[in-house]
Structure 1
Amino acid sequence: MPIPITARGAERLRAELQRLKSVDRPAVIQSIKEAREKGDLSENAEYEAARERQGFIEGRIQELEGKLASLQIIDPASVDAGGRIVFGATVELEDLTASERVKYQIVGDDEADIKAGMISVSSPIARALIGKMEGDVVEVVAPGGLREYEIVDVRYV
């Protein structure tokens, strides 16, 4: 099943994979080598920590390689959704509950960062917004309770 992601998100995953393979993996291999040279491995905390770190790095490399093989890169600028909110859209909302405006881009799970205004397509608010248009009002059941948002603007950037 394809994993939707923006080009920027895919590039971040590729950069992380490259760093893991070219920087982190060699560094942990060197740490293991140095720890082995200190002798008795049964009570060598440095060796155990390095092996644990190596396991994490190798697991993350496998995870990223699997994801990268199944990505569906979506360019929001090339989407013609007729004003409807779709994956990659940037939306400006009026929070009718708190009387404030917020702006979000709907992105893949791996690139979501609420502080940067990027929400996961599988989040409650994104699920409520998908398919809606400017002027619509949506209700979102959030951890803090029910919230109402009016869609002020929809852009595909």
Structure 2
Amino acid sequence: MRALYPGSFDPLTLGHLDLIERGASLFNELVIAVLQNPQKSPTFTLEKRIDQIREATSHLKHVEVIGFDGLTVRCATESKANLILRGLRAMSDFEYELQIAHTNWTLDPNVETVFLATAANHSFLSSSVVKEVARFGGNISHMVPKIVAQDLYRHFNSALYEVE
């Protein structure tokens, strides 16, 4: 079974990485699809986010990282994925994700959506929280992979914390 895990990953968090690792163990193949959303101004370019994810997932087999724009369900179909993997941190995520899953199903009933609950120790994480902490020089080493922490500190010119 081939699954697609879509997101903007701006930046990739340890919550995302946890879902990627679990997804890689559940599915034969996992495609991580990095969204290029023209309506947003991401911290990192699409290419940079893809590179960060490739480095953070280099220990995993059968994981592919691609960029995409447009409809997620179309990306799944083009990637020959029959499942879309989504993470849930809280009940508020569920309402939104269920609406998107239903919409995707109306667009292509051959693509199912599977939800995984985020590990409890990562349930507080969001990309926006990570960027806010990094912007003000806070420690993010427990929130993101090392490469992402280094890039965020560099981006925000914040050298208060060493990334080992």
| note | Highest-scoring structure on relative contact order in percent (Cα under 8 Å, 6 or more apart) (candidates 1, 2) is 2
| remark: With FRET efficiency 1/(1 + (r/R0)^6) of positions 7 and 31 (r between Cβ atoms, R0 = 41 Å, to 0.05) computed for every candidate in 1, 2, 0.75 is reproduced by structure 1
| query | If we compute Kirkwood radius over Cα pairs in Å for structures 1, 2, which one ends up with the highest value? | reply | 1
| query | Where does the value 2.2 come from, among 1, 2, when distance in nm of label points 7 Å out along Cα→Cβ at positions 79 and 119 is the thing being computed? | reply | 2
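When distance in nm of label points 7 Å out along Cα→Cβ at positions 23 and 63 is calculated for each of the structures 1, 2, which structure yields the highest value?
Of structures 1, 2, the maximum of distance in nm of label points 7 Å out along Cα→Cβ at positions 23 and 63 occurs in 1.
One of 1, 2 was used to compute FRET efficiency 1/(1 + (r/R0)^6) of positions 47 and 111 (r between Cβ atoms, R0 = 30 Å, to 0.05), and the result was 0.65. Which label is that?
Computed on structure 2.
Where is mean count of other Cβ atoms within 10 Å over residues 71-78 largest, in which of 1, 2?
Comparing 1, 2, the top value of mean count of other Cβ atoms within 10 Å over residues 71-78 belongs to 2.
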| said: Computing distance in nm of label points 7 Å out along Cα→Cβ at positions 15 and 39 for each of 1, 2, which one ends up highest? | reply: 1
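Read the figures in this text as sums done on the coordinates, not as results from a lab. For clarity, every value in this text was computed on a predicted model and none was experimentally measured. Cβ atoms are built from the backbone, for glycine too; each structure is taken alone.
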